[in-house]
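Engineer: Below you'll find a set of structures to go through.
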Structure I
Amino acid sequence: MSAQDKGYQAHPTAVIDTGCTIGAGTRIWHFSHIMPDCIIGENCSLGQNVVVSPGVELGNNVKVQNNVSVYTGVICKDDVFLGPSMVFTNIINPRSAIARKDQYVKTIVEKGASIGANATIICGNNIGPYAFIGAGAVITREVKAYALMTGNPARQRGWMSEYGHRLKFGDDGIAVCSESKEMYRLENDQVSKIT
């Protein structure tokens, strides 16, 4: 049965191993490799030269740009964006001559988070919902929900809305997204959306 018959689209150069699950509406582009026992949700887009390793879970509407390898131990929830050539790791202390496949460290990227081009995520540091990791940042610690992180090592530089705009909080601890007009509250160094 072809990919299209299964509800997703794959370029003829893509390698899709048996035993993976791919949701309807997902598109897989040139020279990508989808390995066994991974789960890819609906309406995802995997760019050119993407590798999805065994055991990886991608939620619905995940965008993986060109040249990204999503290694075993990584879970990306719905609406995550992975920028071009960003990097995940899954071993803290890799050595070529020492097998450590039983020591993979889990990293969870929560709903709506964006990771910029050429950023590096050191394994075991979860990324909070709607966090925004700037291009080239190196994440060496947990990232809070809505946090804006840049630099090497990355430091928090502010807060971002769900639409990807910088939030400016007033003395009352309230900010409004410039695009969506949704309101956010900053309290005890945590941001939440006001519903």
Structure II
Amino acid sequence: MPVIVVANPKGGVGKSTLATNIAGYFASRGHAVILGDADRQQSSRLWLGLRPPGARAIGTWDINSDHIARPPKGTTHVVLDTPAGLHGWRFNDVMKMADKVIVPLQPSVFDIFATRPFLDELAKSKNSAKAKVGLIGMRVDARTIAAEKLHEFVDALGLPVLAYLRDTQNYVHLAARGLTLFDVAPGRFEKDLEQWQAICHWLDS
């Protein structure tokens, strides 16, 4: 049972966007997936509450910021959305379970400086030694200097960059309906789905 953890100590970098779409991808493949939310804001849990009855099922993992329990029986895939400032015992508990860790990054000097110590902690932690780590650039406009600086930063890390996702309102509109890219007809989402191909391949590998 793969456990995918989406983590970054900085808030507002797109963790919930990634976590919900990863869960949506697994559900679209017919897996029994659950989505856990260890963040006090409970954005992913709120999103699950918006999900229409006809959409592919995504189960709720009944956890909170103070207690991370084992996934329920019958689950084949787990996605965990984590809080900003993940550290200490909570960091250790999460990383003990993680098979893969996805770290979202925005093209901002503040995000870059906030994320570097977290990546160092991941590299040093015995609890995360078995987990594969992948980076995803979020809300990236390739034409900007900020995007260029983000490329320079990740190139120096020696970690795989799974994708650079464009800055689009598509994710916002889908989230407001409890949906993901994998719940709707491709249509105007083709460009976004194309950007997700490498992420999906990494998740399945």
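Engineer: Can you say which of I, II returns 43, 42, 31 when Cα extents along the principal axes in Å is computed?
Structural biologist: II
Engineer: Where does the value 4, 17, 27, 23, 18, 7, 3, 1 come from, among I, II, when P(r) over Cα pairs in 5 Å bins from 0, in percent, for residues 37-92 alone is the thing being computed?
Structural biologist: Considering all the candidates, the number was obtained from II.
Engineer: Kindly point out which one of I, II the value 10 was derived from, the read-out being relative contact order in percent (Cα under 8 Å, 6 or more apart).
Structural biologist: Going through each structure in turn, the value belongs to I.
Engineer: If helix-only ellipticity at 222 nm (-39500 (n - 2.57) for each DSSP H run of 4 or more, over all residues; to 500) computes to -12000, which of I, II did it come from?
Structural biologist: The value was obtained from structure II.
Engineer: Which of I, II yields 1.04 for Rg/Rh (Cα atoms, Kirkwood Rh), for residues 77-132 alone, as computed?
Structural biologist: The value was obtained from structure I.
Quick note: the coordinates plus some simple rules give every number you see, no bench work behind them. Everything numeric in this text was worked out from a predicted model, so none of it was measured.
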